[in-house]
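FYI, it's all coordinate maths here, none of it is from the lab. Because the structure is a prediction, the values reported are computed rather than measured. Cβ atoms are built from the backbone, for glycine too; each structure is taken alone.
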Structure I
Amino acid sequence: MECKSYTIDRMEPEGLWDGFPAAYIDCYPWDKNGYRPVAYAKVCHTGEALVFRLTAAEREIISVYTANGDPVYRDSCLEVFLNPCPFAGLDYINFELNPLGTILVGYGSNKNGRIDLSPFASDKLGIKTFYCQDETETRWGVELTVPYKFLYELYPGLNKKMQPSMRGNFFKSGADSSYPHYGCWNPIETQYEGETENFHQPAFFGELLINKIASC
């Protein structure tokens, strides 16, 4: 089983992303039509929050859902699944965003029975969207800021200090696209031929390592 690793450095000064490595979302375990849009994540921390910047280049951009908690994975969608406290259990958070900045946030240990945190989380998170158009493609993206304090509320085991090693994955989806696609950063090894698309497999999360962590 492949387990990729990404090192999360501190952003100083804030707002400069050029020097941060890209985690490419280039694994397509359910590739049905050969459509694999270029997509990637960059991650940093500020000492008080984790910041995820996800970018995708697409033939078409779909933005239908406008209410937080809607099934934005049916739109053009970029996603972060995160378990900041893997030593305490398998519960992880899924952050799913469309180009409008509409967000779906869930919490639990697997796909079934997840707790919808969207109403609770939307006021606590920072969300920015961006676009870039040229002659051949449209790039869009989201910048998601997740304060440590938000994570402490969900994971008391963090004891008010982020841990240096977390688990997670990054995804690109578009269920209602003309080219349905389901990409991931860390590979998901399907269990059997014809398996239904399922990102909710924490056994296939990669490793996220925080440099220069600080308590809040």
Structure II
Amino acid sequence: MNHDAYGADLAALPRGSAAAGEIELLTPEEARAAGIEEPGVVYQDRWIVLFRDAVRFPSGRTGTYLRLCVEPLATGGGVVVVPRRDGRYVLLRNFRHATRRWEWAFPRGFAGADLPIEASARREVREELGSEVEVLAFLGRVPADSGLIASEFHVFEAALGEAGARAPEASEAIDPSGVQELDRGAFLAAIADGRIVDGITLAAFALSLARDPG
């Protein structure tokens, strides 16, 4: 992404107002006038773009703030699916590179650039759980980490059919036998005792509960 493309990206964002208590985005021209380090792209590859934005804080101080966009989440969106079978929540066991540990989580992944969001959600369930989706419902959107990451996940709830063969991507580390089904009480107990810690899974579960507090 070149300087012009960064300017276009910046122009598409809400600027905000420091006077209103927000973190206000500055244009590259305003940044130079304020003597701030040149904003722009710090790093980019096929998966992420890391921006350094020039900003004005509510205190009036100016400086820089990092903003990470995960591609293609920045445009197409990511998907996380709350799978249900006979009223129970279905989780799978993943090894996460960033935390260097095994974690119980709902299926999730990047939205395919050539697929509608709903089709991407069905694909993740098919690949990671080996099940077809009988009914799919959109629950809402959640940010991955609103303090740093600009991208959001689209959250769906899925009623599952019978389980079949799983076909995870070659870059994933999913326990072949690591699937568990928990009712609501068991799920809450697993959160309380630290067995379920994945933030996106917890956010998706909260959306599911809000829609069906039963």
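Have a look at I, II and say which one yields -7000 for helix-only ellipticity at 222 nm (-39500 (n - 2.57) for each DSSP H run of 4 or more, over all residues; to 500), as calculated.
II
If you rank structures I, II by Cα Rg over 2.2 N^0.38 Å, which sits at the top with the largest value?
Max of Cα Rg over 2.2 N^0.38 Å: II.
Tell me which structure, out of I, II, gives 21.2 once mean count of other Cβ atoms within 10 Å over residues 36-43 is calculated.
The value was obtained from structure I.
Comparing distance in nm of label points 7 Å out along Cα→Cβ at positions 28 and 156 across I, II, which structure shows the greatest value?
Sorting by distance in nm of label points 7 Å out along Cα→Cβ at positions 28 and 156 in descending order puts I first.
With relative contact order in percent (Cα under 8 Å, 6 or more apart) as the yardstick, tell me which of I, II scores highest.
Going through I, II one by one, relative contact order in percent (Cα under 8 Å, 6 or more apart) is largest in I.
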